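Any read-out appearing in this document is the output of simple, stated calculations on the displayed coordinates, not a laboratory observation. Owing to the predicted nature of the structure, the values given are computational and were not obtained by experimental measurement. Cβ atoms are built from the backbone, for glycine too; each structure is taken alone.
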Structure P
Amino acid sequence: MAFRDLFLPKIANSNPEVRKKAVLQESDAGLLQRVIDNDKDPEVVETAQRRLEEVTA
């Protein structure tokens, strides 16, 4: 865990597994879209896309 992780929300954590778990709990469509647009981990992006579909369905 990086020191900065102590001060950031879990959805911005340096660990992709932590970000995936945070995405699964997120209901803000705008935030999920930002994750899709900006996250570098393909699994996090895929998880965010699936979650966005659930939230907007």
Structure Q
Amino acid sequence: MPKRDKRTVYFWLMGTCIGLIVLAWFVVRLFSIPAAIGMSAVAAVIPPIAAIVGNRPQQ
């Protein structure tokens, strides 16, 4: 299995973050505000992780 390029991993992490925010604000909040808040909290944790992944040295 080939190594994943760090840009690809960064892209997927940030895409997941944007997707969670969009779903939480426009869909989930209509059914459950606590679930939307939880999704937003998870989305808030992803960008620092993505920055760490994006800035790690090549192996």
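A value of 3.3 for distance in nm of label points 7 Å out along Cα→Cβ at positions 8 and 32, calculated from one of P, Q, originates in structure Q.
Given a value of -26000 for helix-only ellipticity at 222 nm (-39500 (n - 2.57) for each DSSP H run of 4 or more, over all residues; to 500), calculated from one of P, Q, which structure does it belong to? So the calculation was done on Q.
Have a look at P, Q and say which one yields 49 for percent of Cα pairs over 16 Å apart, as calculated.
Values: P: 34; Q: 49.
The read-out was computed on structure Q.
Largest in relative contact order in percent (Cα under 8 Å, 6 or more apart) among the labelled structures P, Q is structure Q.
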